[in-house]
1. Identify which of structures I, II gives the largest calculated value of relative contact order in percent (Cα under 8 Å, 6 or more apart).
2. Please state which of the structures I, II yields -11500 when helix-only ellipticity at 222 nm (-39500 (n - 2.57) for each DSSP H run of 4 or more, over all residues; to 500) is computed from it.
3. When Rg and Dmax of the Cα atoms in Å, for residues 24-87 alone is calculated, the result is 14.8, 39; to which of the structures I, II does this value belong?
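Derivation of every value follows stated rules applied to the coordinates shown; laboratory data play no part. Computed from a predicted structure; not experimentally measured.
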Structure I
Amino acid sequence: MNSRGLWLAATAFEGLRAGVGLLRAVLDLPARQAMGPLAYAGYFRATDLTTRGVVLYAVYGFGGLLLTGATWRMTRKRAAAVAALASVLILLLTTQAAPIAWEVKTATDPAVLDGLFDRFTAWTLARVACTFVSFGALLSLEP
């Protein structure tokens, strides 16, 4: 694949990540306030903590890193390095968010769930910000 094709693939993928992140930040996470912690935990268990959810988020995290890293390696441009660094940060932030998510699987106390979701939301919003940085960096790149 040439550098333009790789850039297009990486930019499209990062655009999807940014879009998914925006939906998460604007729709999913605030829904907890309307649903309450127990109902939201049920939703979270039925989506994020399923095999399908785990596979999706693994592809989401590692796919972004592979594509942005390959784009940086091929182009050696600063914008591509920024995108790759943002992808690394997403994975590092996920090392903090994921254990919290797994605690939701067994928690039943609404107060405990609220605390878990508050912490998870903070880490997730940081990850979403990184997707915007990565996508923006790739958009500014001229391969």
Structure II
Amino acid sequence: MSKNPLASIPSFGPYRMGPEEFDAAVEQAMASIPADIRDEMDNVAIFVEDDYVPGPDEDPGTVLLGLYQGTPLTERDSWWGAGSLPGRITIYRQPILDICTSREQVVHEVTVTVVHEIAHHFGISDERLHELGWG
């Protein structure tokens, strides 16, 4: 794949944002989640990584903005807490920056991605998220 000839023009991205500012956008997105929903989140941690690395059985061109790994709340039962690892939400910085051309777009995409991955923690499917406009 050839390099985007418009990438060097600031308005055609990728948007440049340091890790600290990106982390702050993730924190802002988390703070925008209503407190009653945040209070229901159970045994899940949120991380920021630079990029998603596809596994050996995945298409090497796979691009993800975020990923939920764990057992959704809807699938947990009484045995779940005994030695289970916490769920993990990962937000991938570079893919988000690659599709954005402004700080406002980054904040928006981070917020949509955080909401999307939290929804998976609550057991909401990709299909339903797309129906709701959070795809």
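1. Once relative contact order in percent (Cα under 8 Å, 6 or more apart) is worked out for each structure, I has the highest.
2. II
3. Value 14.8, 39 for Rg and Dmax of the Cα atoms in Å, for residues 24-87 alone corresponds to II out of I, II.
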